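The numbers here are math on the coordinates, done by the rules we state, and not lab data. Just so you know, these numbers come straight off a predicted model, no measurement behind them. Cβ atoms are built from the backbone, for glycine too; each structure is taken alone.
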Structure 1
C-alpha cells in the first residue's frame with residue numbers, strides 16, 4: 001500500500017472520528033434537561049396524548065431533552081391525574097402533566113375539587129381548533145346535512161365526544177348547534193373517555209358525528225377513515241385545506257382550544273425554569289415545526305404569570321358562555 005493511500009485513509013479516518021464525536025457534543029450543548037416524564041390524563045389517541053407525545057418528540061429530536069417517557073392515566077375526565085399529581089407532589093417533580101381548556105371547565109362545574117391554581121403553571125404551548133367529523137361511509141357530507149339529519153330525527157342523531165357532559169367537546173357541539181339556530185341543550189351528547197374511544201364509536205355507527213380536536217381528526221381524514229365536515233377556525237387550516245370552516249357554511253362561530261403543561265405543587269424554582277426554558281427554545285427548532293404543521297396546531301406560548309393571566313381570562317369567558325348555554 002502506498003504512502004499516499006495510507007495518508008488519505010488516515011485523513012478520512014480522522015474526519016470520520018471528528019464527525020462521530022461532533023454530533024453528541026452539539027446535542028449536549030443544546031440540552032436543557034436530562035429527562036421529562038409526561039403524565040397524560042386520558043387514554044391513547046386523544047388530544048392530550050398527541051400533544052404530550054408530539055412535544056416529547058420535538059424536545060428529544062432537537063436535543064433539548066435527553067429522553068421522554070409517557071404515562072396515560074384515565075379517569076374522572078382528567079381528575080384522576082390531577083389528584084395524583086397533587087397528592088404525590090414530592091415524588092412528581094420530574095413530571096409534566098398536559099392539560100387544556102377542560103381543566104377550567106371542570107373546575108367551574110365542580111367536577112374537579114381542584115383548579116389550575118393548585119398546580120405549578122409551567123406554560124401554555126399550542127392551540128387546537130375543534131372539528132366535527134363523520135364516518136367515511138356516512139351519508140352526511142356537510143354541516144347542512146348534519147343539521148337536516150338532526151331536524152328529521154333529533155334523538156337518533158347523537159353527537160359524541162371525548163369529554164364528560166358539559167366538557168370541552170360537549171361545549172363545542174353546543175356552541176355550533178346554537179350558532180346554527182338549534183336548541184343546544186336538546187342535542188343528544190354521548191361522552192367517551194378520550195378521543196380514541198369516541199372515534200371508535202363514530203366508525204362503528206354508534207354516533208352520527210363526533211365533536212373533537214382538529215389535530216385528532218387530520219390523520220384519520222388523510223387516511224380516508226373520516227370526513228371533516230366543519231372546523232371552528234376563522235380560515236381554512238393548511239393541514240386539511242379541503243375541510244370547510246363553520247363560518248363558510250353559515251354557522252357563525254369559532255373556537256380554539258389551548259393546550260399546555262402543569263407540574264406538581266411546590267416545584268423548585270430552578271426546575272420550573274428548566275421546563276420553561278426547554279419549551280421556549282423548542283419553538284425555534286425545525287423538529288417542533290414538523291410536529292406543529294403535521295397536527296395543524298397554532299403556536300400559543302405563554303409561561304408562568306402570563307399563563308396564569310391567560311387562564312383567568314379563559315375562566316371568565318368560558319364561565320359566561322356556559323351560563324348562557326345553561327351548563328352553569
Structure 2
C-alpha cells in the first residue's frame with residue numbers, strides 16, 4: 001500500500017509557536033516551520049485535505065514521523081538551511097562552464113565560497129545540462145581530484161558524479177559526500193561502493209539515467225507524487241544494501257527532465273519530500289526556468305531569480321540549497337530567517 005502525507009498550511013515565527021503549543025500544528029522535520037493541514041494520498045488516490053487533528057488514527061505514525069527531526073547529514077548543523085557552493089571543473093556547464101576549468105581557478109573559487117559562508121562545496125567534472133556529452137571517468141577524475149584534495153582540507157566536500165570510480169577516488173582524496181544525479185543507477189557498482197564507504201549520499205530524481213535524453217522523458221500525471229515515489233523506492237533500495245536513511249538526502253531534480261510547470265510544482269510542493277525522512281536538497285540556482293520566468297537569457301545574470309527560488313525552497317523545508325552565488329544566498333537566508341522568526345538571531 002503506497003501512502004503519502006503532504007504537509008500543507010505552513011506557518012512560521014510566533015504563529016507557528018502558538019499553533020504548536022495548542023496542538024493545531026506539527027513541526028516540519030522538527031524545525032522552525034510548522035504545518036497545520038495535510039493531504040492524504042493512498043495508492044495514487046487523493047483522499048482529501050484536512051487539519052492534522054482530524055487525521056485518521058491509522059495514519060498517526062506516519063504523520064508524527066514527519067515531525068521528527070532528521071539525523072544530522074554529514075555532521076553538519078541540523079537547525080538551519082545549509083548552503084552548498086557549486087564548483088564546476090568543466091568547460092561546458094550551463095552556467096559557469098570554463099570559468100573554473102583550471103584546477104587553480106576552481107580551488108580559488110571554492111575558497112572564496114567558503115569565505116562567503118558556504119557549508120559544503122559540491123565539486124563536479126562532468127556537465128549534466130540537457131543534451132550534454134558524457135565524458136569518461138578517467139577524464140572526470142583528472143579534472144576533479146586535484147580540486148577535491150585541496151578543498152577537502154578546508155571544508156566538507158561533495159563529489160558530483162555518476163561514476164563509481166570517480167566516487168571512490170574522490171572519497172580517497174578527502175571528499176565526504178557523494179552527489180549522484182542518477183540516484184546511484186547509472187553505474188551498477190555505485191550502490192555497493194557507497195554502502196562500503198559509509199559516506200552520506202544525495203539521491204536525485206532524473207527520468208532515465210542520461211542527461212542527454214532526460215528532457216524527452218518529462219511526462220508525469222502528478223510530478224510531485226511521482227518524484228517522491230521514485231525517491232522513496234531509491235531510499236528503500238539503499239537501505240536494503242546497508243545505507244541507512246540518516247546517510248541519505250534527496251533532491252527532486254529541478255530542471256532534470258522537467259518542464260517549467262513541473263519545476264514550479266516541485267518547489268511549491270517541496271514539503272511532500274519531508275515525508276521521506278531525509279534531508280531535502282534544492283538545486284534551482286541559475287536554471288533555465290528562472291530565465292524563462294524573469295526574461296533573463298544569460299545564466300550568470302539570474303542571481304536575483306535564484307535567490308527568490310532559494311528562499312521559496314527554504315520556506316518549504318529545503319535544508320540544503322545548492323547554489324552558485326554563495327555570498328548572496330547566505331545574506332538572503334540570514335535576513336529571511338530573522339524576518340520569519342520576528343527577531344534577530346540570538
**Answer label among 1, 2 for the case where helix-only ellipticity at 222 nm (-39500 (n - 2.57) for each DSSP H run of 4 or more, over all residues; to 500), calculated from the coordinates, equals -11000** = 2
**Prompt:** Which structure, out of 1, 2, was FRET efficiency 1/(1 + (r/R0)^6) of positions 55 and 87 (r between Cβ atoms, R0 = 25 Å, to 0.05) calculated from, if the result is 0.05?
**Reply:** 2
**Prompt:** Any idea which of 1, 2 comes out highest on relative contact order in percent (Cα under 8 Å, 6 or more apart)?
**Reply:** 1
**Fill in**
When FRET efficiency 1/(1 + (r/R0)^6) of positions 191 and 231 (r between Cβ atoms, R0 = 25 Å, to 0.05) is calculated for structures 1, 2, the one with the largest value is 2
**Request:** Tell me which of 1, 2 gives 127 when you compute volume of the Cα convex hull per residue in Å³.
**Result:** 2
**Message:** Out of 1, 2, which has the highest value for distance in nm of label points 7 Å out along Cα→Cβ at positions 215 and 295?
**Reply:** 2
